[in-house]
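Undergrad: Next up, some structures in structure tokens.
What follows draws every value from the coordinates through simple rules; no lab data is involved. A quick note: this is a predicted structure, and the numbers were derived from the prediction, not measured. Cβ atoms are built from the backbone, for glycine too; each structure is taken alone.
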Structure I
Amino acid sequence: MSDVEEKLTLEVLKKLQQRLLHAERKIGVYEIQLSAFRQHHVEVLQDLRTIYQLLGHHHDRLSGAEASHRKATLVPDDPH
């Protein structure tokens, strides 16, 4: 290989190395962002689960209160 070819090859390899390093940095940033997104997603799912549990407890309490109220007022249960 001639001296000119070696210099050109070296320049191309340097540019490729720079581009690769830049791409690796960007991937690192995206990995951090993806990790944060996953954590946020898990937290949202936990919040939704808690909300559904609370709604279930309130529904059970209200259903029990409604049944007690019917018995106390001697209103027959709806047959439908």
Structure II
Amino acid sequence: MEHDGQLELYGFLAARLKQAHTRVAGLQVPEDVRMQLTRRLLVITAAAKHDLAGAARRLEELMKDLDEGRFPDQRSS
């Protein structure tokens, strides 16, 4: 039963990662900002291989940053 939940989360995460990559590719931002966002997505993708729930949380944080217009060079420390 837990396996089904993992598969469902994996499918959800894969779809959200695809949306995020499409969204980042379409942003009107400097290339260095786009590269930083793309690297962040690649890190989340790699993390998903070991920690699906953690990767899902990180992806949601990234999507929230994008929704709020917070990009790597504009985030407060």
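Undergrad: Given structures I, II, which gives the highest value for FRET efficiency 1/(1 + (r/R0)^6) of positions 6 and 46 (r between Cβ atoms, R0 = 25 Å, to 0.05)?
TA: Top value of FRET efficiency 1/(1 + (r/R0)^6) of positions 6 and 46 (r between Cβ atoms, R0 = 25 Å, to 0.05) goes to structure II.
Undergrad: Could you figure out which one of I, II the value -0.76, -0.79, -0.82 for log10 I(q)/I(0) by the Debye sum over Cα atoms at q = 0.14, 0.15, 0.16 Å⁻¹ was computed from? Intermediate values should be presented prior to the final figure.
TA: Working: I: -0.76, -0.79, -0.82; II: -0.46, -0.52, -0.58.
Structure I accounts for this read-out.
Undergrad: A further question follows. Among the shown structures I, II, from which was the value 14.5 of mean count of other Cβ atoms within 10 Å over residues 14-21 calculated? Display every interim value, and only then the final one.
TA: On the way: I: 10.0; II: 14.5.
Structure of origin is II.
Undergrad: Hey, helix-only ellipticity at 222 nm (-39500 (n - 2.57) for each DSSP H run of 4 or more, over all residues; to 500) derived from one of I, II reads -34000; which structure?
TA: I
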